[in-house]
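Dropping the structures in below, format is structure tokens.
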Structure P
Amino acid sequence: MRYLRQFLWIIGFTLVGEVLHAVLPLPVPAAVWGLVLLFIALESGKLKLSSVQDCGQFMLGLMPVLFIAPSVGLMDSWSMLASVWPAVLAIIVLSTVVVFAVSGVVTQTLMDFASARENAGQPMVGQAEEVSDE
């Protein structure tokens with residue numbers, strides 16, 4: 001019953017994402033809307049992590065199975081890809097390197113920002129300010 005309740009929470013956020021995608025004229029996929037809403041609910045404390053954690057871990061464990069169908073599709077389309085595979089491979093490698101570099105720069109910038117705020121004595125986002133009784 002616990003897994004069903006957790007799964008329904010996740011499906012609920014996915015459904016709201018689908019509605020937002022249909023209603024709002026923005027080029028944002030429905031799955032992204034759902035994930036952003038779930039993230040906001042978790043970060044704001046409106047939804048506790050324990051309300052979705054077990055089912056989320058289970059679904060993450062199933063994720064490799066989802067790559068089987070695309071892999072079979074690639075093998076089935078090999079006759080079309082055979083002539084362009086060097087270009088496709090170069091694009092994959094280049095885009096992976098770019099994503100690694102951008103992720104590293106963004107992460108380092110955020111860590112530097114957090115460190116600077118911490119050294120200045122300002123509370124971090126999501127961190128409660130300490131109230132003294134003086």
Structure Q
Amino acid sequence: MMKIREIMTSKDALITLAPDVKLIDAAERMVHNKVGSVIVIKDSTPLGIVTEKDIVRIAQQSKDLAKITLEDIMSFPVITISKEQDVRTAAEMMYRNRIHHLVVIDENSGVLEGIISSFDILKVFFSATSESDD
């Protein structure tokens with residue numbers, strides 16, 4: 001079975017921000033970098049995650065987006081997985097928790113390693129399916 005480390009997005013390609021960053025600034029960075037989430041970290045440890053869905057939800061509820069910080073809206077505690085786990089385990093965790101992203105951490109230190117999304121898992125599924133169709 002394929003491992004998370006084989007398909008995850010590494011931390012170098014992620015946007016990581018401090019909890020006190022304004023939501024509007026984070027949203028601008030997400031758009032500029034064409035990503036659907038940011039990881040909220042403190043001292044290299046993931047505290048939470050903010051996704052496009054969170055931003056849409058808060059935009060519908062709030063009148064003053066300029067005052068909202070990531071800490072105010074982040075999902076926490078962040079749900080994590082080791083890069084040594086298999087992709088099926090990740091899919092099961094996403095399904096059980098009704099989420100689309102898992103933060104990948106080093107299982108010994110808890111330090112951020114990357115992220116895996118439901119889209120990453122679908123790509124694996126469809127590439128395996130198309131190979132078996134040949």
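None of the figures in this text is laboratory data; all of them are computed from the coordinates on show. Every value quoted in this text rests on a predicted model; they were computed, and no experiment measured them. Cβ atoms are built from the backbone, for glycine too; each structure is taken alone.
Miscellaneous remarks
- Read-out distance in nm of label points 7 Å out along Cα→Cβ at positions 23 and 119, computed value 2.2, structure in P, Q: Q
- Distance in nm of label points 7 Å out along Cα→Cβ at positions 71 and 103 from the coordinates reads 2.0; which among P, Q: P
- Of the structures P, Q, the one that 18 was derived from, the read-out being relative contact order in percent (Cα under 8 Å, 6 or more apart): P
- Among P, Q, which structure scores highest (criterion: volume of the Cα convex hull per residue in Å³): P
- Source structure (of P, Q) for Kirkwood radius over Cα pairs in Å, for residues 47-110 alone, computed value 13.3: Q
- Top of P, Q by FRET efficiency 1/(1 + (r/R0)^6) of positions 39 and 63 (r between Cβ atoms, R0 = 30 Å, to 0.05), largest first: P
- In this comparison of P, Q, the computed figure -23500 for helix-only ellipticity at 222 nm (-39500 (n - 2.57) for each DSSP H run of 4 or more, over all residues; to 500) is attributed to P.
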